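Each structure below appears as structure tokens.
Any read-out appearing in this document is the output of simple, stated calculations on the displayed coordinates, not a laboratory observation. For clarity, every value in this text was computed on a predicted model and none was experimentally measured.
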Structure 1
Amino acid sequence: MKRLLLSLPLVLILAIVLPADAATNTRIPTATRFIPNTATLQAIVVKNTTWTSSYVSVETWRRASASSAWQLIHSASGRVGRNGIKLNRHEGDGTTPAGGFRIQWGFGTGPNPNGKGMIWHQFDSNDWWAEDSLDAPTYNTYQTSRPATAKWRTSHAEHLWDFQAPYKYAWVIEFNRPRYGTRPASEPQPDLSAGSGIFLHVQGSGATAGCVAVPEARALSISQWLDPAKRPVIVIGEDDWLKGA
């Protein structure tokens, strides 16, 4: 999330962008590089002033329809990866991926804070996030347990129970991931070097390893605000780049 790049790989934007006439499908004022899907009525914009900064502004936007103007609901400070935001990021490089991504489900330590139907997992001490590149079928997926037959290594996974504070409210940013709960043979496999476990979660005392983090009260309000019927997305990038054409 560092140097200024002029083009975004198509794989990063397919999830939220459809070709459309700008007159009938409005763009988010602070992220005009993207044309939202016509069904998207909620968006979170995460932006820093320089690619290498871990300090960001986190904005929530909404619109009534594809042709309606976007309205800014809230803006707050947050943190991203310790090395900022980056296109073509890699596992372990301490950056947050630039681009536009769906938010479809989340997990946390307690019951679902969302009353609008967003999918939620309340995790316990058995749950993991697998990040083992030697086991492609489970790479970058939520695992409710680790059976004896599992091929992924716990040394290459996040034991969610060890992160109860930041993961009190955590929403999965669909970066380098299969569709929720599936990985059909017809679907491209993830890039095993691009990274995994990118979430929107509760902020700790500093920068993250690649996630987007906001204060707990803000994480809760976003959790309550997300609406699957409005096809929420998150758009991440450097300020000037996001406003580019």
Structure 2
Amino acid sequence: MNDQLLQAYDHQLREGAEIGGAATVERLGPLWLAVFPGGRGFISYRSLPEDAQEIAELADAALEHFRERTSATAVEWKTRAHDVPPGLEAVLTERGFVAEDPESIMIGRVEGLAADVELPHGVEVRRAETVDDVWAASEMQGLVFDDPHWRSRAEDAVRRLEERSVASLWIAVVDGVVASAGRLEPVDGTDFAGIWGGATLPEWRHHGIYRALTARRAEEALRLGKTLIHSDSTAFSRPILERSGLVAVSTTTPYVWTR
């Protein structure tokens, strides 16, 4: 089963599927080079050459591409543990890319997450419907993740809200304060929807709030006809998703170059 899920992931969620919403996309051999609104660069691919020298040459060309585009303030090269390009990590490190914490690639059926969850008294889970909702949620996520770029991500989320994008931001509100938030991003032309950015204030963890937030997003994914959920999960969120039937099919480690 895990092999089938991993094959679905590689076939449906790499290359063009993971750079939807990018402001610009260009091709460089097997690489897809994207820049998102706000200046985040991203490198996607499904496979790489088996020769280490060819990989090094691709990395040099990709880095030069982004150096010439001053709108890109940082660039992520998303590596996966089940890929086997020789020497990739060393190539990236030598060129100034810095490895972030690895995360588990989690996949499972939507129905496993769409369950009734009892919420603590006074907690409301709903879609973010206003610009104020988006900014409050983004600031909270920035605080939890210690993310210095949360404002640019908030601007992107506001743009999506104003464009009535199918992607949505969900929030849990307690006494007017956003205590937890996370995105749902259906992937066009695939069986998948992604759940991203899940964050909860420390004082509201272990109360079932994130689980409820995940369930509501799964219900929305079902309404949109999606059958599979995927997420790159930290050690905090992985146990919650595992209890809902998702399984870890691999790991991913982002390597980030900053201008």
Structure 3
Amino acid sequence: MKIIVAIKQVPARDSQLRIASAGNWIEEADLSYEINEPDAYALEAGLQLKEKHGGEVVALCAGPAHAASTIKEALAKGADRAIHIEEEMAAFDPLSAAQLLAAAVKSESADLILTGLQSDDLGYGQTGVILAELLGVPHATIVMQVEKTDGGIRVKRELEDGWFQHVDMPLPALLTIQSGISKLRYATLMGIKKAKSKEVRRVTAESLGVAAAAASAVLERIYLPERTKHTQLFDGSPKEAAAKLVEKLKFEARVI
């Protein structure tokens, strides 16, 4: 079974975030980076399937040069090889990002493509399902468990209010993996050493034949939530003031 896992490098959770001077993204100069958490669980799911059923796991990452550290982490954890699409991704919306990934995936003839449910930075939650559509393969989202069957795979999906859905799917297929489905492994010292000799194929949008296109969605402005204070005095008796306070808390603040 050939499994491709799409991973993304995102700012580390403990990073001190500052809005860039342009006002449409964060200042990246002083950031530290890590693998997107849902993608880490997708990688773990792929590695577990490989350990049970054989085959190979290919890590696929689109990002600038510093994304190489995230690719090395995936290789150290057990991915067999990697594809690095060397592109600055700031101008790519979910559709154009999926088109880029699809161009790299098509030549691989993968049995299963795994992505995280969404990214920790932008959180669109769309790239995986758009990628499935572009590849023309069935997909399932919010996947909690994956089992190989004689005819394909059986997945467990998380629904609302504690309900789950089990779906039998043919291969090839694409799954978006929910965070927390299993315990993440650490890269061993031996894995880190082996990662140095594993293949990393570097490509660009141009070499994949993907022409730059105007983004269908543009992030125009980001800003910190405004902090405001508002004081209101209630007239009347203590009983009347308490009733007015309860009404405000219930219907305006919505905290009770």
- Task: For the read-out log10 I(q)/I(0) by the Debye sum over Cα atoms at q = 0.21, 0.24, 0.25, 0.28 Å⁻¹, for residues 127-190 alone, a value of -0.91, -1.13, -1.20, -1.35 was computed from one structure; give its label from 1, 2, 3.
- Result: 1
- Query: So Kirkwood radius over Cα pairs in Å, computed for just one structure, reads 20.4; which one of 1, 2, 3 is that?
  - Reply: 3
